[in-house]
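> Please go over the structures that come below.
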Structure 1
């Protein structure tokens, strides 16, 4: 949880991509590059920003993350207008403001990375997923392994803070291949990697194939083995495993994501974006914008969902998110934000978890030992 209640991050959703990947269940739509409404979408995001301006009074901007979709398809000038508008909307910002944009290797070049840097982006998150061409074809990616390496090298040459996404648990994938991918990625100068297990989501092409018996997934023990082998690879490099799915050179952690995992307030802008702003102890408002890009562009609808979070919901989210990290959940910060003691009514569950070695407490911090991260979902569920 963020110890400063005024600290607020911003997430901007760009809802289009060149092609929908078969595993993706994000709110995205494929659209030809020449049909992208670059400036019109920037106008719509800026209209929303203006509509939410009252909620930003007294808040300090801590980070901006532009996700999607494929934001590297967005014209840099249009994106720059949005970034400038965001910075102007806040009363203050941190000195070392982090601005991240997600990119795909197929739509990123050194010149496009330079244009992103010029409009204020200082960190890139690149969807590599694999450096094996057969796995990239399986995942429906538009790039091959050589293009992925080239994109990483070109990105690092322009914007030193670069993260790469990796996926594991694909059919036929071995731990040896995964370890080689890690070595090749880190050799490019990348200093942050997000590594995710392939999950089969119901409303995806992979979900349909799996239900029809036409897609086999790796057994659970294979996922566990790859997770442990990945961790060992990064340990040998001296990197920090600072969140279940994230590894970094010390000091290169994603500040935007840490703010989120600590329970900090965040403003969501764009079609399908989610935001959550606190309004004093024990109360927060969370919303999701209309996922339909055309309705969002036309200004016909803004939000599709809104809910009020009370003390118990705030505590549950703090447990669910904070315990994913190596630092854990701060009990004092959680108590301040929730206006309620996070240990109240959970003493027996907490003691049992600590007796089993599933939880440990150090001062004001509650954390799951790294050796238990494979059991994390069950550990957190027992605390609910």
Structure 2
């Protein structure tokens, strides 16, 4: 879940815009995890008054688009970083290695800190999660180490929390994007998209190989679209595009077109869940949704500021919210009975905890430690 600031003269998709999109994505993630099926609130008396339960479950299941949004933003930001090294992506191996080290250490530094904090909290509260998840003996230490580096999904080893599967994908994304950019640079847009679609179709969603690669085939088209959107400044071009010379009328028409497209893609994407073509709809839905947000949601002053604030803490919220929802305060979370209220309370509590985590991180000077480690790794590749 990386940040980006893509600039083309004065017109750009800024870091603030990225955080606003991440703010929406993290809300969608909480909806997804709270209500994607009835097992999520088993034994709880949830009241479905506005919509029937099955409709809420269906809607929440579709909110997994949040993963594709984070994947897109990561691809967007990494592509920008590499393009900043060289406009034509002609950088040395050393420059590439340093860029990847910086991104990887920043991402994993944030994850490992939260990982260690929740382990410590579980020990202090006497919940015995270590033994429950990793077992005992030497192998438990190996499992712990693999999980701490976000690779449990990749190696099919025990994990402290199922949500951590994304960290395996996030690391694959960091290292696969330079290869995809190389394909794009040498063979062009059509080849990049075609190869991405081919890869997605070779690995059906529920196969062991798909899970081994942390669902990369499901999101590889999103990565390709993120690369293209960054390199070609597509979000700004989409925002500037008008169907009429009348600016006001053009905006209304574009708004309606976006809504129609989003509804249509959402409907067909729902039908494609579990199929090899899902990756294409993830890519279409993501670029359309983020384009809509960039033009019509982000500029709203109060809404934009709130989403930006959430986006700043989205990484911590992502890492901590399921501990609150499932592991520690399950009964408390669902005691608010109404779906909207449950999500709002979980969001607020997770945000407060996320802010506290950042304060603790500053107190122990964690970022300085990560910076020292980063410099040592860079020094090793520079020798």
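Bear in mind these aren't lab numbers, they're just calculated from the coordinates by the rules spelled out. Every value quoted in this text rests on a predicted model; they were computed, and no experiment measured them. Cβ atoms are built from the backbone, for glycine too; each structure is taken alone.
> If distance in nm of label points 7 Å out along Cα→Cβ at positions 276 and 300 comes out at 4.1 when worked out from the coordinates, which of 1, 2 was used?
2
> -23500 is what came out when helix-only ellipticity at 222 nm (-39500 (n - 2.57) for each DSSP H run of 4 or more, over all residues; to 500) was calculated for one structure; which of 1, 2 is it?
Comparing all candidates, it corresponds to 2.
> From which structure (1, 2) was distance in nm of label points 7 Å out along Cα→Cβ at positions 76 and 180 calculated, if the value obtained is 3.5?
1
> Quick check on the output: 27 is relative contact order in percent (Cα under 8 Å, 6 or more apart), derived from one of 1, 2. Which one produced it?
Answer by label: 2.
> Comparing 1, 2, where is mean count of other Cβ atoms within 10 Å over residues 44-51 highest?
Structure 1 gives the largest value of mean count of other Cβ atoms within 10 Å over residues 44-51 among 1, 2.
> Can you say which of 1, 2 returns 21.1, 71 when Rg and Dmax of the Cα atoms in Å is computed?
Computing Rg and Dmax of the Cα atoms in Å on every structure in 1, 2 gives 21.1, 71 only for 2.
> Could you tell me which structure in 1, 2 was used to calculate distance in nm of label points 7 Å out along Cα→Cβ at positions 220 and 356 as 1.3?
1
> Comparing 1, 2, where is FRET efficiency 1/(1 + (r/R0)^6) of positions 52 and 348 (r between Cβ atoms, R0 = 30 Å, to 0.05) highest?
2
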